[in-house]
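Next up: the structures, one after another.
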Structure P
Amino acid sequence: MAKNRILSGMQPTSQLHLGNYLGALKNWVNFQEKDDFERLFCVVDLHAITVDYNPAQLAQATREIAAAYMASGIDPKKSSLFVQSHVPEHSQLMWLLATMAQMGKLERMTQFKDKAGKNKERAGLGLFAYPVLMAADILVYNATHVPVGEDQKQHLELTRDLAATFNTRYDVELFVQPEPVIAGPAPRVMSLRDGTQKMSKSADSDMTRINLTDDADTIAKKIKKAKTDADPLPETLDGLEGRAEALNLVTLYAALSDMSKEDVLKQHAGQQFGAFKPALTEVAVAHLAPITSRMNELLSDPAQIDNALRDGAEHARSIASKTLAEAQKTMGFFV
């Protein structure tokens, strides 16, 4: 086993957007240059069915998300890429962990409250137990590091608690407690229409986000209509305080051009957004065009995607099956 093992995944709910890329995918790709890490990246389709979804679109959406991973730079020769449901050990370990997951902690999960809304009493068990499955996703590989967004930190804390509970209850050191990795050039990309809200796949308006499949004209249109203010760009970051939309666009420019926000401001200080937006558009199109092109190539020949997913699942199961068997044996099952 490598000294460290990293695991992360995304749901096949809809098209990935710039926030997914800058907040996660770009960071995943960077881990491929770290020789002391074993890398596993999955499409978490089991999580996708905890809310309303279209069964007729799930399989294709799963393939599209895998294509986005590969087009963004995830190399199946360097990382294991697989579909969550292709490794049944995730679900099996989830049930074992569920027997020691406390209801009170699950009820306090912010994401459950947000997604269940006022209909909490009618929410499905899958949505309620979502964090336990996420814990199983991680612990079945004994992942040491997990890239997460701010909204997933609470779930990772539960994962650490469940690992500790299992080890203490059975007096073993089976599960490691994973460390969160909150990094990337733009860990929190905001909506183009509201700088106080996170860019989201579920937002009603497509104008709030830049999708990885958007063409140059669409990207230009969305950036042109992005909400800003009337003031010019300042010389320092302090000048962006209280200017959420301005800060968001500067952050996007910096992340896409591999510059610091400070350097972006030095380069564009004094400019109105009428001049800055075309510059941002040029950077965004140049960065995303190769990804979109590669995605289209992969989806026109899905065998490449399917082969990578099959090989990745085979490797993932070789790890997960051993962990599950050890957990079952520890708990007293006949194995």
Structure Q
Amino acid sequence: MHDPVNPQHPNPTTRPDTGGRRALVTGGAGFIGSHLVDHLLARGDEVTVIDNLSTGNAHNLPTHERLTTVEADVSDGLAALTDEGVAFDEIYHLAAAVGVQLVMDDPKAAIRTNIVGTIDLLDFARNQTTPARTLIASSSEVYGKGSRSPFAEEDDVVYGPTTIARWSYGMSKALDEHLALAHSRASGLPVVVTRFFNTVGPRQVGSYGMVLPRFVAAALAGEPLVIHDTGEQTRCFCDVRDVMEVLPRLLAAPACFGRVFNVGSDHEITILQLADAVISTLGSSSKTRFIPYQQAFPEGFEDLPRRRPDLSRVREAVGFEPKITLEQTILDVAAFIRSGSDATARPARPEVRT
């Protein structure tokens, strides 16, 4: 097991400045985005974040002389940067609707967030004097019901009916991928698409249906860990600090342009086993409680019994291999929650550095 990780921010000034690039991160105040921002600052980049703080948190971002924060929707933020004539070497588009619960509560807003922002982002990247290397964050939800397991990037996809809101998220992210790949073919935009599988770690909150922080918070409070359905459904959980480290490596490899990559862990675990692991790791007295899907979600909700990625492509391309154990992730999520850093309170507006 590696040493526990500070649940706040590493100190970017203690690491060598080997980057010097100018990077844009949309959704940079979010869970994955803020870890990526820390990584880019640590390698010496100048970083600009666009985030409307609808699900992100200003406290996730450090105060740093090479960090500029723009509080805005993606489209408005890009328009402001265009007016200022700001150019970027790399763009990471992580802004999106997040979590099953959020998508089920407001599918219309989720669809708009996912599609409109991506259209404007890709146009912005293409219109740079030198087109920016661009990463589009997608999701394992693109696989829909899945034609086989493990999921491979070239697999056919099958979705449920449009009357089931749950499938709208995967459809919208699939359209994002089509847009990115169309730009790659039509204009040669250096773009990479990543499909994330159940990314977990410090700074993730359970407010939008994310299972691990929800389980950890319950275990710390001695409350029941609520499991949907039987708990026999399987998922593969990958620590965010493993995920964010591979993203710049994908953008640095021209052989990856115009391609789609699964990013995550391929170690399968049932949700019931996850709950047991949380209780055991934290020494909690909590028990598990089961509720049916129809009690937790709107009528007609569908879920997948398995979701496991084929990682052959990303391993071959950049040698990706997750290193942080699930036990360590659980401990670090618990440390983050205990620190009070997951509090929803934040300033009405973050400091905007220009």
Value 19, calculated as relative contact order in percent (Cα under 8 Å, 6 or more apart) from one of P, Q, is from structure Q
If FRET efficiency 1/(1 + (r/R0)^6) of positions 30 and 118 (r between Cβ atoms, R0 = 35 Å, to 0.05) is calculated for P, Q, the one returning 0.30 is structure P
FRET efficiency 1/(1 + (r/R0)^6) of positions 62 and 158 (r between Cβ atoms, R0 = 41 Å, to 0.05), calculated, reads 0.95; among P, Q the input was structure P
Value 0.70 of FRET efficiency 1/(1 + (r/R0)^6) of positions 46 and 310 (r between Cβ atoms, R0 = 41 Å, to 0.05) was derived from the coordinates of, among P, Q, structure Q
When P, Q are compared on mean count of other Cβ atoms within 10 Å over residues 22-29, the highest value belongs to Q
Calculated from one of P, Q, distance in nm of label points 7 Å out along Cα→Cβ at positions 206 and 254 reads 4.9, and the structure in question is Q
Note: Rg and Dmax of the Cα atoms in Å at 21.0, 71, derived from one of structures P, Q, originates from structure P
Rg/Rh (Cα atoms, Kirkwood Rh), for residues 214-325 alone: greatest across P, Q for structure P
Computing helix-only ellipticity at 222 nm (-39500 (n - 2.57) for each DSSP H run of 4 or more, over all residues; to 500) for each of P, Q, the value -15500 comes from structure P
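Every number here is computed from the coordinates shown, using simple stated rules; none is lab data. In this text the structure is predicted, and so the values were computed from the model without any measurement. Cβ atoms are built from the backbone, for glycine too; each structure is taken alone.
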